[in-house]
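Some structures to go through are shown next.
Coordinate-derived values only; no laboratory data. Predicted model, so just to flag it, every value in this text is computed and none were measured. Cβ atoms are built from the backbone, for glycine too; each structure is taken alone.
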Structure 1
Amino acid sequence: MSKNPDVIIIGGGIVGASCALALAKRKCQVLLLDAGITDGAATPAAAGMLGALAEASPDDAVLALHVRARDIYTTLVPELEEETGLDLELWTGGILEAVFSDAEATRLKSAVARLRQSGLPADWLSLDEMLECAPGLNPKILGGVLAPDDGMLNQVKLHEALLIAAGNRGVEVRQDCIATGVISRSGIIVGVDTKQGELSAGNVVIAAGAWSGALTGLPRPLSVEPVKGQMSVVQVKTNRPRSIVYGAHGYVLTNGNEAMVGATVEHAGFNTDITDNGTEYVRKAAAEVFPDLGNAEILRSWTGLRPGTPDGRPIIGRDPDVTNLWYATGHGRNGILMAGLTGHLIGRNFGTDEIDEEMVLDPVDPGRFWKNRRGRLVF
């Protein structure tokens, strides 16, 4: 690679890797800066869920993007598996949301009706029907919603596959390279400042997750901050089929004799400590959905730092004032779900291919925090 790559991507997690592959497919010279093993990194800490409907309401401004993001994996995963030989463990068995009150049942039945009217598959299930999908559920559950096309994959293997495919197309990954900020002259980004020295580039993509807001030299403060989530895996005494169930205070992923339970939502800066309060919260969230997990042995626990934004939506696209500065960050708890689509959206701005589809991107437009815009923004 030349000393002046077309694009430097700050952040080697799953979003940065997806952007790198998308840009490389469009013949860009890409340098991906990976800070290395970092406490709280979101990609390895995630549950790998593709909860397009489970993570949004019918009125959510990003629902359509969530659905498109989930559906991208039906083609992206087979392509990556064929190229890399990795099994990305894509599972589309559906995600359940359990209901514990009459008021919540009324609200979610209405949501199901609106989703179905919009052409999105969703079903209201009785408790007995839910038990067929997830044995051992709390008998106090009144019923719930099934999003049948939602699911999960192995995000660690997906990350690995994205990096391999990007490398096959000439992307250089610089390991243990910690970016501290961007360098600009006369309103244009000219490079990246790292702890190892300055790097020149024609364009820069900010994909540093929870650390994006700490970068210096940006045109204005970037509204991204870490949101801590503690998770645990607990022992299940009776083997159970794979299922994903949301309760009122968390989610439980069962598979065989283990269950993954998460997650707390804490505004604690970059603190990644596992706390007694956090572990207890996760345990109660598990017991709410599956009562027998209340006293289950905790096999392992960990913490992830989600990149949060003020409105809970990601920041994707070009800076409103700096033409060669791009953002792919702030995905919160939907980084795995949105990774493939984010790479697609960033990449297609650098290619000569025609716009393959129209997506309304105002909800994720970087300029929404800094200026008023009218009409529909499509890029």
Structure 2
Amino acid sequence: MSGFSFDSDYTVGIEEELLLVDEETLQLAPIAGAVLGGMEVPSAAAGHEAYAAQLELRSPPCATTREATETLAGLRARARAAGATLMGGGLHPTGGMGDTELVPATRYERVADEMRGLLRRTPESALHVHVGLPDERAAIRAFNALRARLPLLQALSASSPWWFGVDSGLASARFALTRSYPGRGIPPPLADLEELETLTEVTLAAAGVPEATFLWWDLRLHPRYGTVEARELDAQSRLDDVAALTALVRAIAFEARERLPDRDEPSEVLAWSSFRASRDGLDATILHGGSVRPVIELARSLVQRLRPVAHELGDDVALDGIERILREGGGATRQRQAFAQGGLRAVLRLLVDETAFGAPAFSGTPSG
């Protein structure tokens, strides 16, 4: 594919979108410009997303998930020192419909013109994981392997049960919101980069947008960085969860060098499994490998298979976090437990506290 640059051997980079809230009320606070001005970090490390009540923090390409996650821990600390109260999660649980202020930038102005009121409902936040790739063969194999696991990743990352102050009934209400954007969803399997180039060209023409970063598939190959990017995980409050999900994505991509997916399921099949995963989270059952199985069973089986891969990558401890998520519950589970104990104020407090104090356990600092 023209413009595609491969020069990385399974390095990992993380982008996390975090909400900014008022220290007292814990409601959305459109202060991204002031926080970024006070962080004193390179623009590659922290920047705007579409919403003024949101930051994006970015690690560089790293040799291990630990290194990437510890970089994010440092950036979270810099943001707090610059006056930010951060909240990790797919949606603000009590953000009001239309409580949005967009960043005045050409890109976001164009998106706002294209999306109209869809963009002005409430800020939504994602976790993006990039895995660097050595060549085209590795890229296609990693893409197809991760595509097959998108429903499982959706279930494990679900962290937005509340929207607009009410329980959505879903583990990830953010999933439902983003599905209303055109172009979101499960891409088809790929045979080679030429097929991707053809698909991209015709899709750009249909969408009327200038280049591929305006195409928002759940998974994409990124020409500029030479990576495969898992794009549609809910943002997380706990950095241990960020690390676990990142290590899993990376291990799936790495294993695909030698192991093909069990089958290339139609996008419609994966879309239904992703919806069930977004609805039921860790309690979901999804279709994989020709049979419907519980998410927890699938996750444990996959992690067991990937342990040698994670060891080779130096991600053993990070990958172990998947078992902790399965045992203790992910973000959606913890938020509902907090609500049962103290209502929505307790949910907001949980998310803010976990985002502030949830340093990765393997860094040697206390974990939230």
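Can you tell which of 1, 2 yields -0.31, -0.91, -1.06 when log10 I(q)/I(0) by the Debye sum over Cα atoms at q = 0.07, 0.12, 0.13 Å⁻¹ is derived from it?
Only structure 1 yields this read-out.
Hey, FRET efficiency 1/(1 + (r/R0)^6) of positions 199 and 287 (r between Cβ atoms, R0 = 41 Å, to 0.05) derived from one of 1, 2 reads 0.95; which structure?
2
Computing mean count of other Cβ atoms within 10 Å over residues 7-14 for each of 1, 2, which one ends up highest?
Ranking 1, 2 on mean count of other Cβ atoms within 10 Å over residues 7-14, first place is 1.
Ranked on Rg/Rh (Cα atoms, Kirkwood Rh), for residues 15-158 alone, which label among 1, 2 comes first with the largest value?
1
Check the numbers for mean count of other Cβ atoms within 10 Å over residues 215-222 across 1, 2 and tell me which is largest.
Ranking 1, 2 on mean count of other Cβ atoms within 10 Å over residues 215-222, first place is 2.
With distance in nm of label points 7 Å out along Cα→Cβ at positions 87 and 127 derived from the coordinates and found to be 3.7, which of 1, 2 does the value describe?
1
Out of 1, 2, which one gives -14500 for helix-only ellipticity at 222 nm (-39500 (n - 2.57) for each DSSP H run of 4 or more, over all residues; to 500) as computed from the coordinates?
Going label by label, the one that fits is 2.
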